[in-house]
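None of the figures in this text is laboratory data; all of them are computed from the coordinates on show. Note that the structure is a prediction, hence the values are computed from the model and not measured. Cβ atoms are built from the backbone, for glycine too; each structure is taken alone.
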Structure 1
Amino acid sequence: MSAILFDMDGTLVDSEPLWLEAECEVMESVGASWSAQDQLSTLGGPRERNEKIMQEKSNNVKPYGFFGDQLDILMLKKLQTQLQILPNALDLINECRNFGLKIALVTASGGQLMRTVLTHFPINFFDVTISADDVERSKPDPAPYLLAADRLGVKIEDCVVVEDSITGVTAGLSSGAQVIGIPHLVSLPDHENLRIVNTLAELSVTKLVDWYPFLNQVKVRNHG
């Protein structure tokens, strides 16, 4: 058995603009500024890094944890009412499921935010979902992807990770998986196990199996 492990923010859903809005609103509330350039330094999480950077830029005017908590409150509302699923996300996952591949959602966001995003997808659309709450160390640590593979009952070497940030790509590569990178706001580094595409719309099961024959071979071995 093999699997496709999808990142969430910026990969399957167009949430990064909402994150930027929320970050600007929170920083403005304490008299500090935030820009799209600042967002690049926090892209892909984890929460602790976002908190540290926002504390530094605001001269530590609030107790530690303030920014993360405020972002959660704002993002819950934005995700509920403004979130858009990216083109081809639903079709690609359905193709993968019909082909016999296991599917996981692996995010550096907290569980509450992840569950809010999941309300935009069909029920039980993912075989496994992993949030930052499920691991001691989130991305760029490989732990979230290793946990997803373990819960799916597949070897990480039989998985393809789909990511959009340096943080997420680093996690995927460190786990031992093959990685497809979709540069969203930043360029991604070269790596022998990293393949770059421009958008999710470029991907299909046919293309994935062509690139990664083990997806088909594992399927045949288990079901053929």
Structure 2
Amino acid sequence: MKAVYCHTTLRKALVLMIVSAISLITAVVVSPVKTGFARLQYDGGGDWYNDPEVLPNLAMYVNKHLSAQIPIDQGVVKANDSRLYDYPFVYLTGHGNIHFSDPEIANLRTWMLRGGFLYADDDYGMDSSFRREIGRIFPERELIELDAKHPLFTSFFDFSAGLPKIHEHDDNPPQAFALFDDSGRMMMLYTYETNISDGWADPNTHGDPDELREIALSFGLNIIHYIMVK
């Protein structure tokens, strides 16, 4: 009887551990409607903080067109911060070097696998270091280039003609790359040679015409809409 009791108790304890683990994994991230958008602060020397108005402007644009109530103020999180799990959408940008510590690498990997979405936009100069760090986070996965046939491009507004180019860098075509989990969910989007998020800035920041800012914000809305309905 004692052996049976111990076996039953052990089995119940194991079931509780599994249920708790599943609950933790599935409840890590919530809707951006509740938490808003966050910007990722990183080490290495790159200006992670530039154009602080871009996420608030995107939130206001999304709220207007989707009748949503996403909080306007941006959050700021580090990669090893437990608050990272409060945000389903995190934005990364900059002009220079990006570096993550080993604990930050592990935390970012877990966050993305648990439902987090990272949007990275090269503001010119972060490409090589970003690709290096993403390779450390997911060494077993490859960046997949997206063409205009991907549902992201027509999620809300029609960008079937391709990724818009907001700012000229090296006169190369704009590109979009993604990382997917085993179920096909997009965990990360990286835009290169386009600088979409510069077009989310205030009009006097870069002097972009209203038409160009509208294009950039429209594509930004596509990103948010895609991850919310996918």
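For the structures shown (1, 2), percent of Cα pairs over 25 Å apart is largest in 2.
If you line up 1, 2 by distance in nm of label points 7 Å out along Cα→Cβ at positions 102 and 134, the top spot, with the largest value, goes to 2.
Source structure of the calculated read-out (relative contact order in percent (Cα under 8 Å, 6 or more apart), 19) within 1, 2: 2.
In terms of distance in nm of label points 7 Å out along Cα→Cβ at positions 126 and 158, the structure with the greatest value among 1, 2 is 2.
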